[in-house]
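Each structure below is given as structure tokens.
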Structure 1
Amino acid sequence: MSKVLIIEDDVSIGEMMSIYLYEEGYQVMRAENGRQGETLFRDFQPDVIVLDIMLPDVDGIQLCTYFRTASTIPILMVSAKSEVSDRIKGLQTGADDYLCKPFSMRELAARVQALLRRSTAFAHVAATAAEPSTNQNVQLDLEKRCLFVHNKLIETTFSEFEIMKLLWQNQGRVYSREELLNRVRGFDSYVTERAIDVHIANLRKKIETDPKEPKYIKTVWGVGYKFLLN
């Protein structure tokens with residue numbers, strides 16, 4: 001049974017989310033503030049976090065940063081803020097998805113399900129594809145979900161790794177933003193294709209010597225992105 005940690009200070013919304021996800025078959029714990037959320041994160045060890053961006057004691061963006069530095073589990077950020085800049089800020093912080101209030105419980109469950117499905121998909125990858133190659137500057141260990149640059153471990157979010165894996169496994173192939181978005185989300189999402197640009201920018205900062213002149217993740221203008229090792 002997958003475990004979901006909900007951090008939401010609004011009692012009615014928090015209880016509604018908890019009850020719905022519980023009825024969907026998840027083990028659910030809810031925190032009413034950031035400090036309680038930090039404690040449950042350590043003790044409950046969730047498989048996915050649903051995080052409200054506006055909390056009474058801790059800024060949700062800062063809390064997302066804390067979770068991301070400690071773990072790579074999927075984070076779904078929820079907020080009444082619907083501006084594109086707010087969504088981009090959440091994604092840049094390390095959130096994997098962003099859901100604007102008000103939203104239906106059915107959509108919430110679908111987002112959670114998609115994130116969990118993607119986070120466990122690597123277990124089905126063939127063992128031969130899991131071994132990193134030592135003669136490459138950028139290496140992926142698909143079984144352990146690890147990204148290495150010059151043999152140094154690089155921390156990635158769930159969505160960043162999924163995008164990197166797809167590009168790395170299909171070097172030279174051009175993927176549109178829509179294709180990459182579908183790969184990460186697995187279903188129609190309110191989050192626009194701009195989210196992919198944010199994830200690509202974050203990946204370039206992590207693997208490129210000069211993110212402004214990328215060597216590996218190339219932009220194909222008017223189409224999308226591709227990955228090249230040489």
Structure 2
Amino acid sequence: MTRVLVIEDDPIIGEMLTLYLAEENFEVRRVETAREGKSALCDFLPDIMLLDLMLPDASGTELCAEFRQLTAVPIIVISMKPSVTARIQAISYGADDYLVKPFSMQELKVRMEAVLRRTSSLSPVAQPIAVSQLSGSAPSSMDDQHGLALDLERRTIVLDGVHIETTFSEYEIMKLFYQHPNRVFTREELINAVRGIDSFVNDRAIDVHVTNLRRKLEKNPKEPQFIKTVWGVGYKFLKG
């Protein structure tokens with residue numbers, strides 16, 4: 001049974017979500033604060049999270065970044081803010097999807113299933129928060145490989161200690177590569193990774209993003225050491 005963590009302080013919306021999802025055969029846990037949500041990541045081990053961005057102890061799109069640093073599970077933001085800017089910020093900070101209140105429960109379910117299908121093919125085992133992180137700050141970067149790391153707070157790539165600025169799509173593609181070294185990704189999978197904001201992305205756009213990443217990261221972009229082309233399939237990131 002799919003486990004859903006609902007982080008929502010509004011009692012009416014929270015109860016509606018809990019009842020509906022339970023009737024749809026999801027296992028649901030609802031909490032009302034960011035602190036309780038972080039604890040639930042550890043002991044409930046959700047498969048997907050519904051996150052309100054206005055909580056009693058924290059608010060704003062930075063919440064997405066905080067939870068994304070703590071877990072790899074999909075995050076769907078549920079918010080009262082309908083602006084395109086709010087959507088872009090939330091997705092830029094790590095959300096996988098964004099729904100504006102009030103929304104259709106049927107639409108929520110379809111979006112949840114779509115996100116779960118996409119992410120389950122990329123990361124079969126969710127990465128829960130470490131217990132040691134509950135009382136301290138989250139890590140700011142992933143482990144170094146080949147002198148290359150990701151700075152999660154600044155959303156930059158760090159190469160030999162130097163921060164490399166990237167576009168949103170370039171960073172999302174590199175993060176996917178980095179989290180799944182040696183795995184071959186098709187262009188379609190890479191399109192899905194950035195489609196949340198780059199709605200016009202296509203196969204050619206993916207090739208351009210990869211070319212730009214190579215220019216920024218490789219000593220010789222024509223003979224790449226990090227991002228390899230798998231002819232007829234897509235690309236992969238090599239881990240030593």
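Bear in mind these aren't lab numbers, they're just calculated from the coordinates by the rules spelled out. Remember, it's a predicted structure, so these values are computed and weren't measured experimentally. Cβ atoms are built from the backbone, for glycine too; each structure is taken alone.
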If Cα extents along the principal axes in Å is computed and equals 57, 37, 33, the structure in 1, 2: 2
With distance in nm of label points 7 Å out along Cα→Cβ at positions 118 and 222 derived as 3.7, matching label from 1, 2: 2
